[in-house]
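Each in structure tokens, the structures are laid out below.
No lab work stands behind these numbers, since they all come straight from the coordinates. Note that this is a predicted model, so its numbers are computed, not measured. Cβ atoms are built from the backbone, for glycine too; each structure is taken alone.
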Structure 1
Amino acid sequence: MSVPKWNQTSSKRDQRRANIYITPPTLSKCSKCGKSVLPHTACSFCGFYKGKEVVNVMARLERKEKKNREKEIKAKEMEEKTSKPLSADGLSKK
């Protein structure tokens, strides 16, 4: 059985042990589109940060991708409009 010839340095040992405590990044939701984003960064899907457009994402896309992205955004907005809870009057009409 082989035995290590030298002791492992404390820095090498600590570098190895540092990976034990790595945790996955915490994600927050974009206020505009609802996608998961890293905190304090602009959304790569819609280009908004803190309610303001920072990156014009549509300008970077090709024609087909642009149409698909616009459809997704419109569908998301329509879904939000229809998913609002009804008031007492709205419930009584149904």
Structure 2
Amino acid sequence: MAHFMVEMFLPDTIDQEFIQMIPSHRLFIDQLIADGRILTYTINQDRTKGWIIFDAEEAEEVLDFVQQFPIHRFITLEIHPLMIHDGEAFRFPKLHFN
């Protein structure tokens, strides 16, 4: 598997239709996280942009997932293949001696 970063651009104006889709969107994201397909999901504070790290075979597979997002028709995106994706969450837990 490879890692891909989806750079997601949210709409400038958030209307009631978009807001009503958020719970179903979060459920879908939560399922992809539980399945190990999404490693991280981040939205900036002003709610204009997001970054999602996917674990997938190819970019087309990532696009297939994103097209299933309930909010898909409201967003634009770019898919970037990653060479390195690392962080503390991907390491062995730290040992704490008593």
Given a computed value of 44 for relative contact order in percent (Cα under 8 Å, 6 or more apart), which structure among 1, 2 does it belong to? 2
From which structure (1, 2) was mean projected area of the Cα convex hull in nm², for residues 29-76 alone calculated, if the value obtained is 3.2? 1
Starting from the value 3.2: which structure in 1, 2 was distance in nm of label points 7 Å out along Cα→Cβ at positions 13 and 37 calculated from? 2
Calculated from one of 1, 2, distance in nm of label points 7 Å out along Cα→Cβ at positions 5 and 21 reads 2.5, and the structure in question is 2
Highest-scoring structure on volume of the Cα convex hull per residue in Å³ (candidates 1, 2) is 1
Answer label among 1, 2 for the case where helix-only ellipticity at 222 nm (-39500 (n - 2.57) for each DSSP H run of 4 or more, over all residues; to 500), calculated from the coordinates, equals -12000: 1
Using distance in nm of label points 7 Å out along Cα→Cβ at positions 45 and 61, single out the structure from 1, 2 with the greatest value. 2
